[in-house]
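The numbers here are math on the coordinates, done by the rules we state, and not lab data. Only a predicted model underlies this, so the values are computations on that prediction, with no experimental measurement involved. Cβ atoms are built from the backbone, for glycine too; each structure is taken alone.
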Structure I
Amino acid sequence: MSAPIPMFGVPSWVRAAARCGFSVEAAFQEAGVELDMNQAPGGLVTADALLRAVDVCVRRSTERYFPLALGEAYVFDRFPQVEAFMATSATLREAIEALPWIRAMQLPWLWLNLEETEDLAALVVTLDPEMARRPEAPFVIEIVLAACRKFAKAMLGRSLAQFSPPIHAVQFQKARPDNAAMFQDFFPCQVQFGAPRNALVFPKGMLDIPLEGALASVHGQARRAIELELAASQPRFATTESVRQALEAQSELLKGGLEEVAEAMGVHARTLQRRLQSEGFKFADLLAQAKYARARQMLSRKAISMEIISVELGFSDRRAFTYAFKRWSGISPSTYRGQVLQTAVAAFRST
């Protein structure tokens, strides 16, 4: 957690702090955040310092709840081409293609997966295991989900009127907090605490409706600009992101280990391990996160048996898979499946 990462959205922090009634400069000083703009646009900060800053901002807030205010205020100040790509997308599904770029550029410990059932879609947020163990982790989840809601609302515009409700639920794994009313005021939908996942749940049809902001020429230019920047700048977490993309794109790699992934990437296993260590990540954590994401996707489909899931993820049997899933999520895969399907039934009844 000590490896420096690009400081995201400094102007967004300033605006969010002002809305919450305090000075972000004083909060940064208390948290020990010192931004050196000469190192990178927006400066660099360790993940530890970033989490301390969020915690300080939450404690200093007097008028609003800071994580939701920061998510609502967030803009891609360092990567305007990403926002251009999203804003000019033909569909929400196409806009979601930007998520791996955002992770590669700025948020290396964040996993944001699109998961679909027959009628619902969900943007599910998980964190790298080391980050997830931190007491400030729920704040990070709240910031991300608030930002997702903001960008989806902006892109869909009047198209939201086609869906009732436009967002079915916002789910948080954490227990119901004392300020739960603030969440309900912010999210105009069901707000569920103690849920099986951290997610924004919405009608699946919303993914593919045409967006009014679609602008193919600009969209293509933004994509090319992002790809060129990634290729030229060699992001600080390039190896970590390459491993994630390999695991997400080639499900057969989930059955293997470091050697198999290294071979697929065309590097020696020791070289891959050394590069990951220099970026502050462990291969075992990346593999576990990829398996967890794939397991959730498969569990959302009732027709796929636990035995099939266990085999696809490389477990010796169903019992081994159940043990691993409990370690990842805190609940059994059968409980997770039941709660996700229950959410789908509730959404169907509310329409």
Structure II
Amino acid sequence: MNLNSKTKVNRQIDLFSIKLALAFSLLLFTKTIKAQEESSFRLMFWNVENLFDCKHDTLKHDEEFLPTSMRAWHYGRYKKKLANIARTITAIGQWTPPALVGLCEVENDSVLRDLTRYSPLKKYNYRYVMTNSPDMRGIDVALLYQRGHFKLLSYHSIRIPFSGKHQHPTRDILHVIGLNINNDSLDVFVVHLPSRSGGQKASEPNRIRVAETLKAAVDSLFLIRAYPKIIIMGDFNDYPYNKSISKILEAVAPPKHPEPQHLYNLLADKAKTRNFGSYKYQGEWGLLDQLIVSGTLLTPTGNFTTSEAKANVARLPFLLTKDEKYGGEQPFRTYNGIRYQGGFSDHLPVYLDFSFTPSE
């Protein structure tokens, strides 16, 4: 082979190498874009611990959070609370703000308007819906949503029936219906079950009553939809093994082959791990905040799907502080008793990612 022939062959090899490198780069770029798309729908839930404004509502028992109260809840502290919540939501979203944000212990429409329009969260243009419950303290549940990822169709509050002198009105269940990023219908429930005040055993019937109401609403969706996409998030004031979750909702850890018309608790298995949880009580971590989905959302081949691995508790460093009494760390609260600390909440947020294939 003469010199010109060798040069020609070398040029052809170089050209082939360049084309191969370009093709490989394009493949990597395509996979990267797809991976980014598949990880861009995140939701979170957080009990923000007493997000009250500084004004007295004569119909509610909100005297504890007024400038004249022992807590001295004034506008400066309220504004810092809003900034703390905005900081947390932004941090959990990482590069992209969460598409859906469930909140509980929010007092009224005023605090949500301030959070979404006048706090650092305003740049993300969240919209929100919320309940107007008969809770005696005046706290409610809400859902913030990004309109580019979730199209609101309707929402309503589900009132919890109560009777008897030892029962008190509690928070409504918020049921939100919308279209996800693939224009599939998505049913989202945000809940805050009654507290354990008076003891776990004595207060359990109150939580069971809410769980039964929630289960009835979910079962009605199972009847009318063959493949329902249902998300339940909230503070259950119960652990995954308690009756309200494991027996009434029948929300257990996902099996190998989930059933479409069944509920699964995505954090149930992780909650068995020592020091895993969203709330710390007497030195022990436990999971009170649940992420529950219908089996349809656990289908690996689905165009909008999730898994146990994509659910977790957000243990952001700034949400934690040293536990002086029991050791380790604990949530950095706004108040410790009536002493103001300037922290975030007595709960840690929980979050869940979904993978999706964009519609053609």
Structure III
Amino acid sequence: MTKLKGVCIGSGYFSQFHFEAWKRLEDVEITAVCDLNKEIAENAVKTYGFTNAYDDIEEMFIKEQPDFVDIITPPQTHLEICRLAMKHQVHIICQKPLAPSLDEAQQIADLIEQYNVRMMVHENFRFMPWYREIKKLLEQNVIGSQIHALNLRVRMGDGWQKDAYMNRQPYFREMKQLLMYETGVHFIDVFRYLGGKITKVYARLKRLNTNIKGEDFSWVQFDFANEGLGFIDANRYNESTAIDTRLTFGAVVLEGNKGTIRLYEDGKIAIQPLGEKEIIHNYTFKNRNFAGDCVFNTQEHFVEQLLSGSPFETDIATYIKNIEILEKVYESHEAGLPLDI
């Protein structure tokens, strides 16, 4: 079988997880990496055994003639890179945040409809193995057919220092919108994946570390169409007791009309039917690459759906609702009011 030929754009901090995952996918051959700093691209090519390095995107598209491109660059670059990919009939998988604004995200979505190109957002949290398992349990009505509440508590503990984020992602310090824009959008997608359609949002946001520009605390309530409620209680300032706060990125409690599902920060899932004791649910996952190998799982889904022609779970037309909800979070905070979606 002929392998899909892919190229990657961007060699920043998170690209390492993409590169390593691509190497394990049998149906894919990554032939090139492009970065504004060609030396960095050359280092990535050498490290992961790819072939060519570029500092010009269009030159790479012309010379490599790829089937798809993996965009691993900041959100403000995505619209123009997507334009180039569409121009050269290259399918797209693109990191989140998708764009700096809903308007720009919609421009990308509108362009996709004009070209014979497919696009998936690299929204990897829903591909974390514990959420895939919880989704199966919900579909089996293990805690009933009605979800009362979906609670997420996040305490990253990586943002209280004066030089917060400098060792990994220093640009976090300059982002005017941080916690919900960069991390919270993952959980908006997870909430939609597990809880269904979101109809209303009410948000309170704060900046606890005065050395950064954006919010690092968020308390957000969601109304679901099925009458359940969702709550995000998150901050990157205070700490949890987890050995690895970047495994699950938080603890989750789902309460239904027949019991409760709990996700612990070590990836353990427990079920407590009403009137009974909590029992540990047996399932397995690989603590590999990033957060339960969710990057690999995401990219595997992209390849499988691209080859089969089936829809992506996070195609841009579906995913753009997350951006709409995200903007409502910030609008709700400014207004001090709950807002309809």
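Tabulated values for the structure
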{"quantity": "With distance in nm of label points 7 Å out along Cα→Cβ at positions 140 and 220 derived as 3.0, matching label from I, II, III", "calculated": "III"}
{"quantity": "Answer label among I, II, III for the case where Rg and Dmax of the Cα atoms in Å, calculated from the coordinates, equals 20.2, 65", "calculated": "III"}
